[in-house]
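Listed after this line are the structures, all set down as structure tokens.
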Structure P
Amino acid sequence: MPLPASPDARLFYCCALQRLEESAYLLTGEYRTAAVYLAGYAVECILKALILSQASHADRKLALKSFKGAHAHDFGWLKGRYVRLGGSPFPTTAERHFIQVATWSTDLRYQAGTWRKRETEVFMKAAAANVDWADGRL
């Protein structure tokens, strides 16, 4: 897909793709918790890219400032922000994948142990599907 026109959106877009690729690499080494963390971060970045690509030039600075604090990692808040800016609602399939990743949290940084293989596979597929869906909107 072509890169987003907005330089700010482009940065988050590129980060999303890179984090998703890195998460897949971690998964090959069975680093499942780390893979899930980065895949979730990829979803966060792609949602921010959607917001920034939907925002007017004047609103982008406000949007960037709003990406600070705990709510800026909340997928529900980010999705709502995108839709309020006029973004298209998530179709049923994308919504299903979104629900599968919506429990992600930055608290995974502090989670010891390893995610179960099946949960990891479901999360990773849903994260990739979310990034793919959003990529088609940018």
Structure Q
Amino acid sequence: MDLRRLRPAEWVLTAGAAALVVSLFSPWYGLGRVGRTFTGWESFAAVDVILIACAAVALLAVVLQATQETPALPVIGSVAATWTGLTALVVVALNVVDRPDRFADTRYGAWIGLAATVALAAGGWWAIRDERTALRVRRSHLESSG
């Protein structure tokens, strides 16, 4: 694994995936006057699993970019990260706009999750658009060691 192969888009994907996982452990909803809050893990039945899977796909795209010599697998990973990021964005946006009936208000964890899913979708799209490959990294490494 060579972290020098990572482009800025992969760092955005990493930050978005980490923020999404952290947001699931933060308060998403509250009961208002009672003061009780519920995390993403407590609030959802299947949505939390979908969001974790989306974060895992984004991290897989980062690992593929850092480990593969050819651009084929990293491109596939970037496309998958973009689509799962868009899926996560829609899922989280729907849960922010139309929160479950039993909750009175939306808390900061939901907003962090929304921002994280935007970062996943944008980072995946940026990774697709960025045509730089690890070849430039290898050339600069060979020039500095030779």
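Per-structure values
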{"item": "Mean count of other Cβ atoms within 10 Å over residues 36-43 - structure with the largest value, from P, Q", "result": "P"}
{"item": "Mean projected area of the Cα convex hull in nm², for residues 76-123 alone - structure with the largest value, from P, Q", "result": "P"}
{"item": "Comparison of P, Q - label where Rg/Rh (Cα atoms, Kirkwood Rh), for residues 44-115 alone is highest", "result": "Q"}
{"item": "Mean count of other Cβ atoms within 10 Å over residues 60-67 - highest-scoring structure of P, Q", "result": "Q"}
{"item": "FRET efficiency 1/(1 + (r/R0)^6) of positions 4 and 28 (r between Cβ atoms, R0 = 25 Å, to 0.05) from the coordinates reads 0.10; which among P, Q", "result": "Q"}
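FYI, it's all coordinate maths here, none of it is from the lab. Since we're looking at a predicted model, the values are computed, not measured. Cβ atoms are built from the backbone, for glycine too; each structure is taken alone.
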